[in-house]
Structure formats: C-alpha cells, structure tokens
Structure 1
Amino acid sequence: MGKIHEPEPVKLFMGVIAVSDEFIEKAEEYALREWGAVDIRSEIIPFTFTDYYEKEMGKELKRRWFSIEPLMSPGELADIKVETNLIE
C-alpha cells in the first residue's frame, strides 16, 4: 500500500499569445509580480501554427514561452489557472 506524502513542488511555465510584443511583456511583468522571477524565456516568435485565435485576437499573433524560478505547490495551480483566465 502506498504512503501518503506531500506532493513534490512543480515548475510553473506559461505560453503567451498576443498581437504585440508590448502585451507579451506586460503579461511577463504581471507573472513576475505575482509568482516570482522569470528564469527562462523564449524569443518572441510568430504564432502561425493555427488560425484558431484569429477571430478573437486578430492576425499576425506572436508567442513567447517562459517559466517562473521558484518551485511551487501543485495545489496552487488551479488558482493560478483561474487568475490567468481572468487576465485573458
């Protein structure tokens, strides 16, 4: 039988899609204020993989991935998801 134990901390990473570099930078600044320092970030790249978001967000979208330095409890992820949905 398994033993109950605290879950391991997890790494928070996010993908931001926006119409401009400025909006991507603002999202990253928000994440920094809320959850801690950004430790890894991708370049901002054209988001050309699908037109799924075009109707809602427009054309020529851009994307950046980044991760947050401090590890956190997986129990925090649901609240973070709700908060990021509100930002959208």
Structure 2
Amino acid sequence: MFAVWPVEALEIAGEMHTYAKRSFCPKCGGRIGWFRNGEAEIMIGGLDTAPSSLSPDYELWVGRREDWLHRLEWAGQYEGDRGA
C-alpha cells in the first residue's frame, strides 16, 4: 500500500538515491518513494513507524483493483494517476 503526502510533511533520515523519479536505498535497493509535483508517494511498509490514523481521500488505478477489495465509497476514484 502506498500513501501520498506533501513533500514538506515528510522527514527522511539517511541516504537516498533517485533514478527515473523513483527514490531508493543505495545499500539494499529498497524503494523509498516517488517524488513529483510537490508530493511524496511512499510505501507504507517502508516507514519505521506507519501512521495508524490514515484515511484515504482518493484511490488510484481502480481498474486494477482486486475483486476482493471493496471500493472506498467516500474516496475519489481514478482509473490511473490523478491528472493523467
């Protein structure tokens, strides 16, 4: 699962490298996130302490949703990336 924050709301400690707009750990190659248009798309599992109070405002790539995942009725729905 990924979450998107404004870049200024994210604090990253340690070294990070970027290739093709995707950032990763230079030691293990693990993906950290994707930074663009003032937003940071971060893998929740990559955080030291994942916030437990997240509530999605929107869902991306809903056409690829697994059949067993339910639509979030309150969230905006996008077939691809927002603005794409």
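Laboratory data are not the source of any read-out in this text; all were calculated from the coordinates shown. This one's a predicted model, so the numbers in the text were calculated from it and none came from an experiment. Cβ atoms are built from the backbone, for glycine too; each structure is taken alone.
For the reader, a short list of remarks on this structure follows.
- Top of 1, 2 by mean count of other Cβ atoms within 10 Å over residues 12-19, largest first: 1
- Each of 1, 2 could give Rg/Rh (Cα atoms, Kirkwood Rh), but the derived value 1.07 comes from 1.
- For relative contact order in percent (Cα under 8 Å, 6 or more apart) computed as 42, the structure of 1, 2 it came from: 1
- Computing helix-only ellipticity at 222 nm (-39500 (n - 2.57) for each DSSP H run of 4 or more, over all residues; to 500) across structures 1, 2 gives 0 for structure 2.
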